[in-house]
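Q: In structure tokens below, several structures.
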Structure P
């Protein structure tokens, strides 16, 4: 006859002595029951019922955090629980579109407790505009250089099948596409107005008209105190290659990391006769063909 003690010991004991490691990924907004089902399916626990009883006793209201975990198949149930509740090997980080590379470095530093060396390594191996905004699962011990490579590789992967071939077809350099996309990203109020803004930017470039985009001035003025400071009237005269009020053409580099949608808009602009645009307080875009019409839009929608 099997006693209760023997039965419990059997449930706790690992299913195998294999040193194989299971990579268990817990996604954002995880369902705890789904995680338990994964543990059973991967052969890391014998009984969901026993596992849940032990969890309720040992970890009570704690939950397993979204992360990546490596667990040897020979681990017993207590070792499995300890890894899941205390020792992730990877963490998720979400990089939103429209951030400059210093902001992205700050987010990594906060998430992974980077020191100055890793931040500098990230920045030294980053190219503005080419760090693709996305959700990433990153090793806890990843260096700044490795993190920058992961974001850059993702950018290359995302553009190679759509944006890049389309740019080649239209004889547009990828560098130009990324610059314009970064301007679109910072200037657009909604997804719907990206292609219209792209069309207006291209219209201005085609007639050698200054772009007059505040975001480029913000980029030149940005610091850790405020990466995107408010632009005042006197700022429109600052001496900077990023001052698109004084210098005709695109800025020397992109000014932020654009989304795939902004990159696509840069190579597929909306046909328009507009040269000016603004957003009202509801973030609805209004464009105009002449400066006089633009002044009227300012009076109607911003005053």
Structure Q
């Protein structure tokens, strides 16, 4: 366990050092905005998946740091845009980019970063990696639009949620693992196994994020607790609680979703109702199912040591 933990720390450190020593764009203002977002922290899960996927098919992590870094930078660009769309004030415990630089610069910074990433990806990587990443960006955008359409809609189903989570969140995890395996010359079976892992892991990750929004403290989240409810997002605990809950709870939620800027006490009441109607417990069960699916997808990797590390990342969501 200690050796595994150290290896995870090594990969994290490698990614951090790469950003410190190698990341720069031709626009000083955008470079500063991105560096501030990177400095705010993060688990660097997407680049770690890329590096572990490369190692699991016989590659060396050191040879794929640039590709791994692009995965994190795609994530950063989506966060910059998300914070503008959501009107967020904090991200990872610090000011959102839009607070310090304004919405206009933030939108342009995200756009520039996407373009800069793809300019470099197409220059350094062969098919199908550029196609995978461009398709992933389309999926992320599609997922965001689907989520916006579902805002405040109590009729949103569990299957609707899975489609949104698969596109908005899981697609980049899947691409990170798939591209790492492709970059290191993995077999088609291994590449598919790692993509399947990333997809299931990403859905479980989004479910855990939804639970934390209701149960964690602000210091842990790096943003206000209950923020998803305040924004009337249809998260999985709410969807499952509505499906299983009584008529009184559903009517209360419908009234809540129609309110403008509900007070903290109102949000706390809805959170309590979600728990009482089984929304949190059912989410934990669904999450565990996706974690198991993620681990089972790794079977084609045999006894490759990184398989254990990937499984540990999935188990950590529990």
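Laboratory data are not the source of any read-out in this text; all were calculated from the coordinates shown. For clarity, every value in this text was computed on a predicted model and none was experimentally measured. Cβ atoms are built from the backbone, for glycine too; each structure is taken alone.
Q: Figure out for me which of the structures P, Q the number 15, 47, 32, 6, 0 belongs to, where P(r) over Cα pairs in 10 Å bins from 0, in percent, for residues 163-274 alone was derived from the coordinates.
A: Traced to structure P.
Q: Sticking with this structure for a sec: Given a value of 15 for relative contact order in percent (Cα under 8 Å, 6 or more apart), calculated from one of P, Q, which structure does it belong to?
A: Going label by label, the one that fits is P.
Q: With distance in nm of label points 7 Å out along Cα→Cβ at positions 171 and 187 computed per structure, which member of P, Q shows the largest figure?
A: Of structures P, Q, the maximum of distance in nm of label points 7 Å out along Cα→Cβ at positions 171 and 187 occurs in Q.
Q: Could I ask something else about it? For Rg/Rh (Cα atoms, Kirkwood Rh), which structure out of P, Q has the highest calculated value?
A: When Rg/Rh (Cα atoms, Kirkwood Rh) is calculated for P, Q, structure P comes out on top.
Q: Could you figure out which one of P, Q the value 4.3 for distance in nm of label points 7 Å out along Cα→Cβ at positions 35 and 235 was computed from?
A: P
Q: Match the computed value -13500 of helix-only ellipticity at 222 nm (-39500 (n - 2.57) for each DSSP H run of 4 or more, over all residues; to 500) to one of the structures P, Q, and report its label.
A: The correct label is P.
Q: Looking at distance in nm of label points 7 Å out along Cα→Cβ at positions 67 and 211, point out which structure of P, Q has the largest value.
A: Structure P comes out on top.
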